[in-house]
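Below you'll find the structures, each written out as structure tokens.
Laboratory data are not the source of any read-out in this text; all were calculated from the coordinates shown. Keep in mind the model is a prediction, meaning the values are calculated, not measured. Cβ atoms are built from the backbone, for glycine too; each structure is taken alone.
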Structure P
Amino acid sequence: MGYIKSFKLSRNIVVLICVILLAFFLRVWNVTSVPPSLYWDEVSQGYNAYAILTTGYDEHHTYLPITNFVAFGDNKAPVNIYLTVMSLLLFGKTTFAIRFPSLFFGTLTILLTYFLTRELFWQHKRREILSLLTAGLLAISPWHIQLSRAAFEANIATFFTILAFVLFFVAKRKNPWLYILSVVSFVIAFYAFTAHRVFIPLIVLSLVIIWWKELFLKKKQIIVALIVGIILMLPMFFYLLNPDSRIRFTEVNIFSDPGVVQQSNTWLAEDHNSLIGKVFDNRRVGYTLLYLKHYFDFFNPQYLFFTGDVDTRFSSQYSGELWLWELPFIVIGFYIVIKMKSKITLFILLWFLLAPVAAATARETPHALRSETYIPIYEIVIAFGLLTAVLFLWKKKIILYCVATVVLLLALFEAVYFLHGYYSDFPRNYSYDWQYGYSQAIVKAQKLQNNYDSVVFTDFYGRAYMYYLWYGNIAPATYWKEGNPTADVFGLYGVTKVGKWQFRGGNIEQASDSGRNVLYVASPQQLKPDLRVIDQVNFVNGDPAFLLAVKK
């Protein structure tokens, strides 16, 4: 019996290792080319990490920022940037180094989800199969694969959130001192991504409410964990009191949309400012309805199973965020979970309902990145549904084989279609959205720059200065001396000059260029008849992206 038990344990470990290796392969293979290039937030994180590594200061000459990196004025979360510092140490100043933390922690999230499922269903007699199924489903999730292949802060936050859950449930079952590490992980997740500043407090409160009796019995450990958490949160608490911390939120949230107020005033006028009009037509009702619309966008079947996010940075456009074949198992899984009527049921439902709360405040919904915390809970529920369906049909072999054949054929078709589309067609079709061509254009211009008085580089595609700092290998000290970062009325930073390089988003030519020998690097839209093209860089599909030109 002991031998058989050992064999089963070894077999499960082998399966788990295979799942993790598959997951890592799907996330690391050709990661420097798919997505086709670094988008501007990735470059910003990479350069700030490089500045920290080489000088200890960030782009804006702030020493070792704790709560935020000002960056473009969007105040980037610090966790992924510091992880990128370590990645740069390992892999050098490369695209792979920037993307490695996300793919690495994305892969580890699958391992943690396996352990979380075991802890959630510790008393379930098939917990091992259920845990392996969940890990396997997350490994092949198109949603998670795509978000693990670029330097997305949300991916790091999801890892630390799942780690915090695992530690919490192990602490509850075995070692209460692990509550301290759970709190530390929750704090790191809070620091790691803006949307988690809403989700983490809500889910922690949910855990406390659900298991308050168990927590009360471990007062000593909980008090220590609380003290540790408060100390770690102090810098963030003071930062959040600063209006600068809300710049990004102000930029993207629905509550700053004046259209709602204007519509409300119009309706009130049409109702002659009646009492009923003041109750139902006021802006608070308007914003509430708008928020609810955005919230329920995240449950849109078209988004979940067919098209995915419309933003090509967060979706391949070749599948939904979930596989279509998973749909019936989601229904079955939720039915079984709800039927359990346990504290775990309440936790799963609250996690599911709270995941899009923060993301729903944004103007762009549904948003696959801001709701990434959703992904593991979907896979847990799908695994439950799949296991339940197989067990139900186990003695009805003919029906089981027919259902399994249909599901497997659909799954195979979806997988091949997605893999071909994402790894082959996606870079060609969507390189524009990933700011492809900056690296090649900057290298070409640098080779020629000594022949000209100045280089005027297009800012048509956005954030050109940051690409120049990264691909041009500009030392932070040089940038601090020669750059001219300026903030607009919204607190967002731009740079129009670094040394002899200038960055222009409108007209590529200006009167100040008269009498000077200038090398222009323009977008096709900016090219003027008096400019002669001497070289060019194309998007992956062959369309012109950057044109190197001089005066005729």
Structure Q
Amino acid sequence: MTMPSNFGHLDIPVVHHQTDVLIVGGGAAGTMAAFECAEAGVAVIQATKGRATSGTTTVARGGFAAAMGEDDSPELHLQDILEHGGELIDPELARVWVYDIVDVVHDLESWGAEFVRRADGRLDLKSFPSHSRDRACHHYDTTGNMITKVLSRKLRADARIAKHSITAIVDLLVQDGRVVGAWGVDYRNGALVIYQAQQVILCTGGGSGLFYVNDNPPQVTGDGYVLGFRAGVPLLGIEMIDFQAMCCSPKELFGFAPHPTGFINAGAVFRNQGGEEFLKRYFPDTAEQSTRSEVILAMAKEIHAGRATSTGGIFMDATKVPMEVIQKQIPHVYKTCLHRGIDITKTPLEVAPGSHTWLGGLKVDVDGKTPVAGLFAAGETAGGIHGGNRIGGSALSASLVYGRRAGRKAAALAREARVDLARLEVDAIPEFERAWLADLMRRDSGALQSDVRMNCCMLAHNKLGPIREERTLREALAEYERIEREESWMSDELKAQALPTIDAVLGDPSASFWLKTALHSALCRDPVDAAHDSAVLAGLLGQRCDEILKAS
């Protein structure tokens, strides 16, 4: 139902929706959750900032891990994950994931997924670093695109799932300690939307869009972390970020993630400005076959030591790799680079660490249920699954599994454990949030969103990267606070309210909050547990921050 509303002396159309399950997010996790709800026969709405299917599924170029080989098993897969997880993984979450993903692979194929198979009909499983068996199901180097097309085709055909695209959820609605819905803005129709739901599932991805160099869509800005945290859900390992080698030169390729695992499998090597294959110095036994976090950290150290290229990167050199191997391992990357004037068989790519995926998130159980009633999380929004390091092929694999599990459990609760919910009116939205939105709509001066966001992204890139120091982390905190004081356009009255003012300038009520929380968490982290180089922080606070309950 649509009705006008006086919202801070502005007439804004308000649309009310009631449903059994509200899913926030349009990637693999959210879409798998939607399928489960539809199959269970409950009413489901999928609200997405962009158009479903969207999210970061497409960045999973090389494949995802599943124990599908005859010499493999979920238990072996679990051992590899736990060995490289930085001691922060919840073993039960990982165990459920490695067993369930096997069934998910079969279902994806039944929906039309075209995984590469050998002449004898068996899956052509790729080898990924840190895996003891070949277990990456793939479609060459466009696996994420293929999976996205499969999910999108199935989603479009399912009329049982209500798709609310171009809709940004601003905050959850909580009554008596229970999540009862959410509110947001429908950009397409210029309306405020209020959702009332028995269960809400957050599948909003990570926060790579808040870094200057990243391979994610710009709308991936950590929303789910903030929504869940404000509702009372603990955050686990929120400062753990999965960096990947991304192009820093030429400008036509800037930010492009060239699938470094595919390069490594093809036989490429990393060289510094002097031409040294420096990974052999850091890791004599494994070199390029080291974990991704180890390779990234070594790259960052070379750059910080002044051994970078003229554009501040590292050479990823495939010039000695035979063309037939490149055509098998990275055909799409080869064509993309060639189209932009770079022949990788003749010229090394220049790469540097960029933000790829997130390792921490909201605390969940094996069904994706958070400690707050009525609220679930899945995909990159959920924490505890990956710990301090994520080995190759894990992000999409876990997202598919936990999206499905969250959808299945949320649907069961919506059907079997219903609660009576009073109709949500506009006054269910906190007064300070209504005032924030009204001020945002009246704005006619102040800092440009694009400028403020770029400043925040550069801060994250420079201060919250693979190499961290107490001094630079504290400098970043001080700079975020300065931006809030000096570059905010909001009134003094609103600055005193709980909603971070810089978030309003960004037009996204999560960026400043999340970045400051990650910085606080990084300052608390015991460096023994981290996949980042935080050795200078040893003993800083003398505490572990596996759960950051009051980071800021």
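Tell me which structure, out of P, Q, gives -18500 once helix-only ellipticity at 222 nm (-39500 (n - 2.57) for each DSSP H run of 4 or more, over all residues; to 500) is calculated. Computing helix-only ellipticity at 222 nm (-39500 (n - 2.57) for each DSSP H run of 4 or more, over all residues; to 500) on every structure in P, Q gives -18500 only for P.
Taking volume of the Cα convex hull per residue in Å³, for residues 66-105 alone as the criterion, the top structure among P, Q is P, with the largest value. Which structure, out of P, Q, was semi-axes √(5λ) of the Cα gyration tensor in Å, for residues 234-401 alone calculated from, if the result is 33, 18, 14? Answer for the origin of the read-out: Q. Can you tell which of P, Q yields 1.00 when FRET efficiency 1/(1 + (r/R0)^6) of positions 42 and 434 (r between Cβ atoms, R0 = 35 Å, to 0.05) is derived from it? Traced to structure P.
When relative contact order in percent (Cα under 8 Å, 6 or more apart) is computed for each of P, Q, which one produces 15? For relative contact order in percent (Cα under 8 Å, 6 or more apart), the value 15 is produced by structure P. Hey, Rg and Dmax of the Cα atoms in Å derived from one of P, Q reads 26.1, 90; which structure? The structure behind it is P.
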